[in-house]
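Next come the structures, one after another.
No value in this document is a laboratory result; all are computed from the given coordinates. As the structure is a prediction and not an experimental result, all values here were calculated from the model. Cβ atoms are built from the backbone, for glycine too; each structure is taken alone.
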Structure P
Amino acid sequence: MTTEILSILMFIITFCFLLFGFPVAFTLAGVSILFAFIASSFDLLSINFLALIPSKIFGTMTNELLVAVPLFVFMGLILEKSKIAEELLETLGSLFGRLKGGLGFSVIIVGTLFAATTGIVGATVVTMGLLALPTMLKWGYDKKLASGIICASGTLGQIIPPSIVLILLSDVLQGAYSQSQLLQGKIPSHPISTVDLFAGALIPGMVLVLFYCLWQLILTFVKPEACPAVLKLNRKKNMIENFKIILLPIILIVTVLGSILAGIATPTEAASVGACGSMILSCIKKSFSINVLKKSMIETMSISSMIFLILIGAKLFSLVFIGLDGREMISAFMEKIPGGVFGSMFFIMVLIFLLGFFLDFIQIIYLIIPIIGPIILQMNIDPLWFGIMIAINLQTSFLTPPFGFALFYFRGVATYKIKTLDIYKGVIPFIIIQIIVLLLIAKFPQLATWLPNKIY
């Protein structure tokens, strides 16, 4: 028995447990401790190695950056439960509905605005599914197109800041970059930050939205029967009311995101402002209540607890995997990949894309990136560009069958008239669009690096 065999078995068994639906946090922690004891029985790893676990947990729980996660989650839930997204969709639907594909454009725009205020894919997809799908089907939209637009728009929260994915990814990349520098005998300097990723993701996110709209526009000419104009809509609200409905969420977005990009506030500070701002906004809309607050707090606690338990399990997994020389084994493997840096990047992107068929983004971030990150970053790859490439790639994990979580969320609220196959077929064009955008960023790294370099 060797450390290489144990590290391979450890990864395979973990992957199998996750596929069978075992809780992620307990799987990562349980398998790690099991293999630590197995390795110690073969004198391949000292059991005292596990004494490092408390420091890993303490480091995670005292990370100020991660405090932004529950705050952004709370902000998104308040906005969702106060019906602000519902009003946005109705308003934009009334403005664009009489155009061919108007409802489709409205869903994409609302999805973009909602993404910039929540960063929660599940909340966006469920809300848009409940609000937009019945209307789209009522006016004759193709089932596959309606499903694809709603699911794809819901995943924009993965890349458009402030995004939970970018916050968690920046935390992992900071550690990976520091390790890569130390492995090269260098002192880590100018580590990648959440602010860098937010700025870097802004242009790619907008490019993705533009491509979604272009696809909808093409369909209005190629297949107009799939996205007809709405003949009659509710126009009770005047233009001033419509302006207020659209303007207030935009003010909140600019306040939160602008303060981060301008360097006025840290992501955690901006998240607290956003959480307070969402409650103020819901009060202005007269939709705030104790019940809304209670439900939002309970769901925030549930989501945040899940995320932090996974973080702890992932830290333990990474610790034991490295202790079993797993990183050295992967490093040796990547050195043998033909094509040098290009070949290694291509392999990593394909690996993340394929894993997205079976694992969610949190699992991929904390299972894969800590292991391969320090290795690939030693090849003088820009960590910011690398992070944005991963973020775009991770977004596809929410849409790729059979385990795309956006598909599950949508399936749960979709009418019986929508078949699962309709959902799968509907998201395929949008997966292709995401891959195209990924290739564009690979070809033109400036799309990800220009804005951060310009600002900072």
Structure Q
Amino acid sequence: MSNYDVIVLGSGPGGYVTAIRASQLGLKTAVVEKESLGGVCLNWGCIPTKALLKSAQVFEYLNHADDYGLSAENVTHDFKKIIGRSRNVASGMSKGVTFLMKKNKIDVLKGFGKVKKNNIVSVDGNEYTAKHIIIATGARSRILPSIQQDGKQIIGYREAMTLEKQPKSITIVGSGAIGIEFAYFYNSIGTDVTVVEYLPNIVPLEDTDISKELEKSFKKKGIKIMTLSEVMSVEKTKNKVIAMVKNNGEEIKIESEILLSAVGIKSNIENIGLEEVGIATDKDKILVDKYYSTNIPGYYAIGDVVAGPALAHVASAEGILCVEKIAGHNVTPIDYGNIPGCTYCSPEISSVGLTEKQAIEKGYKIKVGKFPFSASGKASASGTKEGFVKVIFDEKYGEWLGCHMIGAGVTDMIAEAVLGRKLETTGTEVLKAIHPHPTMSEAVMEAVADAYDEVIHL
């Protein structure tokens, strides 16, 4: 039986990052993986979807070449090749993780891992011991009773990125990041797209102004949006999926070739030995303290299996903190109020901190500033005038409470707000930090100037 200091169960962005950091800290480390290194994020989630979305974006550019004084005639797309490129990108990333495992001298234990008592991990029947066992088994597509997935006509995100042929029509249930990104992708290549959302707004976690702007943009693209709508039942015929949708009290029939269920995720906590070891869970999540220890000493959990936002960057940060604590470092618990969220449709969305509604509900007197990209020189030159930056500050102390953006490339701009909030900067300091011109990023400074009634370019 091999002995380790740390065994990590799962090699997604939580697991593999945790394993690398453990190895850097001098701990003998192994990682268990039943499928592909990199987990869902690298193989079936964050990375391959971005490749699909890039193809969609380039296709859009080519179709609007005339806007830029260029000509591109008979522009077509090859669905199989788009999917093929996405899979190649995923495969390249997974090989990158394999290289990192070797480089950091981490043993990869292939197979299905289970935790057992006495600090044992079983992988397909072979047993290994570790002083510290970290569960990072992630999550999968949640299946609703009314929408049973068959992987062919009624699908989850995995199948959505590997379909054999492009569907003529698709109904997407759920308008979080996954649903919205696929809605944009399929619409951009000519599929008829309907989005069904149970709540009053699409991208319901975002600031209301952002969701309204995205809805306006999507409707302009020809995407049908149904909010306050619930799928009651789904029927299949040979070529069609018929969804009965309850909307404002009436039942509406929606027919499409494919139905994609994007209604959230389900944690992978079944059949991994939690009950046997006595690890406490609640509502589909493993219970942990602020350093990710479970109720059983020597067992920890991070990422999508614990409460908190199910995001790759959160899982990585949790794993790093967990092993640094194990190694005896002085660590500060994660501030979950300062986690950025990004949606990579076009226009992109990014946000951090409180929405305007949340700030008011918490009793803050606020200053709100908004700067539209239509007033940005860089946006005009780039032909990307859609969207805006919105900032929210506490009137009393100038604390940066929230930042919300929609527009081209805003997912790369949100880090400024995350860092600013981490360093407890004030509105005045952001305003006086000289931003480069002409850039999309100066819209942040301009929005802050608007909040403080000092805006120049509006």
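For the read-out FRET efficiency 1/(1 + (r/R0)^6) of positions 90 and 210 (r between Cβ atoms, R0 = 25 Å, to 0.05), a value of 0.30 was computed from one structure; give its label from P, Q. Please report the intermediate quantities before stating the final value.
Values: P: 0.55; Q: 0.30.
This figure was derived from Q.
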Read-out mean projected area of the Cα convex hull in nm², for residues 98-153 alone, computed value 6.7, structure in P, Q
Q
Given -25000 for helix-only ellipticity at 222 nm (-39500 (n - 2.57) for each DSSP H run of 4 or more, over all residues; to 500), calculated: source structure among P, Q:
P
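Compute percent of Cα pairs over 25 Å apart, for residues 178-377 alone for each of P, Q and report the one that scores greatest.
Numbers: P: 63; Q: 55.
Evaluating percent of Cα pairs over 25 Å apart, for residues 178-377 alone on every structure, the highest lands on P.
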Just checking, which of P, Q has the largest value of relative contact order in percent (Cα under 8 Å, 6 or more apart)?
P
Note: distance in nm of label points 7 Å out along Cα→Cβ at positions 114 and 170 at 3.7, derived from one of structures P, Q, originates from structure Q
